[in-house]
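Colleague: Each structure below is given as structure tokens.
What follows draws every value from the coordinates through simple rules; no lab data is involved. Given the structure is predicted, the values throughout are model-derived calculations rather than measurements. Cβ atoms are built from the backbone, for glycine too; each structure is taken alone.
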Structure I
Amino acid sequence: MESKMSSSRSYPMETYDCDQLPLSELSSTLGTYLSKYYGSCEVSVVDCPDLSKEPFNLAGSGLGGKTAIADIGGVPYMMPMPIDPKPIYSFVHLGQKMGFDEAHLMGAACVPFLLTGAIAEFMPNILYKTDSKSGQTHVTHGSYYSQMISDNKYLMRPLASDCTNILANVFISENKPSKVIKIVARKRIDKRGESLTVAIRDILREVYPDKYISMGGLFLVRQGKIYIHVMPNDFSKTPCDTAEKADEWLHFFEASAPIVGLTTLHSKDPGFNLRDEHTHCIGKGEGGHYHHDTTPDTIEYEAYLNVAQKIVRVDQPFHGNELLKVKSKSTH
């Protein structure tokens, strides 16, 4: 299937080269420190499994080759009030501008609501390849979005679009086989209720305060439940100018294993006003923005992560992402 929609506007792009630490060193560091968060934790460097197979079922099979994280737009285009004209971005167009003739893109985003008719949580999961002779681009779509249909119910639907509105955070690779960091973490003992991805981000910040380390990939929740939110299907009519107001605007749910989280995270911001962690999940009829688990005694994660070689900041807002610190309403 060819990409049918390209970006309708020009946008600035800035690039930053991340620090590259050996996977073996990162694996050892995460293994040591994640043991403070989980009763059982095993971290190793392995060959990336075929992510297109069960239980992951992603559009691409790998996380290797050239890698990058694209941080596109941002929450300031949505909060405290939406800004017009609403940005439209094509993942395929962006990937090609970044030098990826073939790429697997996955992560967290706002749905292209000009196509769906409503805003929603978007889980982009796209594989594309551009034919060097014909110039045609073939796109494999595995994306989903979760949209509210009533005050207490949402539906998760597939979406064959390579576009997004407002914001996105995606890990991009050439879809090649590679070594990756594998994390198996069970039974959360951290009483603060940190998510797995925030724990990884915080460990990297603590151990490598002067390094710019960015990572992306996925985790599978094998057992237990997680806490997610889904945006309403329209922007707030009043300003979401505090975390509490943003919290009231969102809808919160539990989602059960098995469920796959698509994630990006950064240990340090080079001045790009980055979203320092963002994860959306795809399950069996359940999915949305990941916060943390709700079943510490039974939770089990299996994660596969690779390092990003660079950050590409697209259409950076002038203002910050402070309102992103949503205080979810669940108890930890």
Structure II
Amino acid sequence: MIEENPGLFLNYSHTRFIFIGFPEIYKYRHLLFVPFFAMYIVVLVGNLFILYVIKQSESLHSPMYVFISALSFVDIVVPTAIIPKMLLSFLFDWNGISLAGCLIQMFVIHFFSSLESTILLVMALDRLVAICNPLRYNDIVNSSMFLKLCIFTIIRSGSIMSSLVILAHPLSFCRSNVINHCYCDHMALVSLACDNTTKNDIMGLVVILVFVVGDISVIVFSYIRILKAVLSATSAEERWKAFHTCGTHLIVMLFFYLTGTVAFLAHNLRIAIPTDAHTFLGVMYIVLPASVNPIIYGVRTKEIRNAIIKIFRVKNKTDILK
């Protein structure tokens, strides 16, 4: 009994934790600095560039590109919450973090990741209105809608993710202070607790039901409606334009939800996969969508491509006049 539940007999609770994300290749971890540093640079440069292009181009000051800007902002914040510390860990073995720092990192990661899910959901609904009810688009998608959306997002994400942190804070961590991950994931921390974690497990399930099952269901419903509307369109050009736009959004959503779902199932279903592989999936869930989003929107979105070309042309003319 003592081994199975040491929390009944030990009053000590760890307040400092050690990240061991890649134990099987620990002595080669210095080499991991290069690919993750390169991916982080891609994330920063790509998303900052998208934000700059949208800000500089008045033609892109429309609701759809506001959503893209919000997505780029989130794709900067979440990787920044984990990658710099990971890089320091790879180079200098600075693997420690306090309980308070861990809980703060946990909230930032999960809160902003949930915002990304909400943004993808809103982008799907925006396309649904634009394609299925274009005459009322400006009446529906307006400043009032944006205000209601912001309030809904903050309440939904803030309340649920705060609950994760609030429930994790009082736990006693007397089993170990080693987190088998590169950042403070909710389940990775809770798995170290000696206390009953039923409430924590329930909140983890709530997160999945709300932000994965719920959001994906609405997104799928939206695109089914969009597909029906597109197939009934008489113009081949209109069908192609709608498929092209929606295809871009679906690619982004596939990267985000697929990697996130795989990482979650691997942990919560206790699937026997190597710790290194699980850590890699958990990091890719955050870094991969943030890396590809600017590429997809930059390469596949005609309006952004045209805005980029226009910006460079203006810059070249300015340089010539100088």
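Colleague: Which structure, out of I, II, was mean count of other Cβ atoms within 10 Å over residues 102-109 derived from, given a value of 27.4? Spell out each step's value before the answer.
Modeller: Details: I: 27.4; II: 19.6.
The structure behind it is I.
Colleague: Quick one: helix-only ellipticity at 222 nm (-39500 (n - 2.57) for each DSSP H run of 4 or more, over all residues; to 500) came out at -3500 when computed from one of I, II, so which one is it?
Modeller: Working: I: -3500; II: -24500.
Only structure I yields this read-out.
Colleague: A further question on this structure: Out of I, II, which structure matches 5, 23, 30, 22, 13, 5, 1, 0, 0 when P(r) over Cα pairs in 10 Å bins from 0, in percent is calculated?
Modeller: On the way: I: 6, 28, 38, 23, 4, 0; II: 5, 23, 30, 22, 13, 5, 1, 0, 0.
Computing P(r) over Cα pairs in 10 Å bins from 0, in percent on every structure in I, II gives 5, 23, 30, 22, 13, 5, 1, 0, 0 only for II.
Colleague: Tell me which structure, out of I, II, gives 5.2 once distance in nm of label points 7 Å out along Cα→Cβ at positions 22 and 118 is calculated. Intermediate results must be reported in sequence, preceding the final value.
Modeller: Numbers: I: 5.2; II: 3.4.
Clearly, the read-out refers to I.
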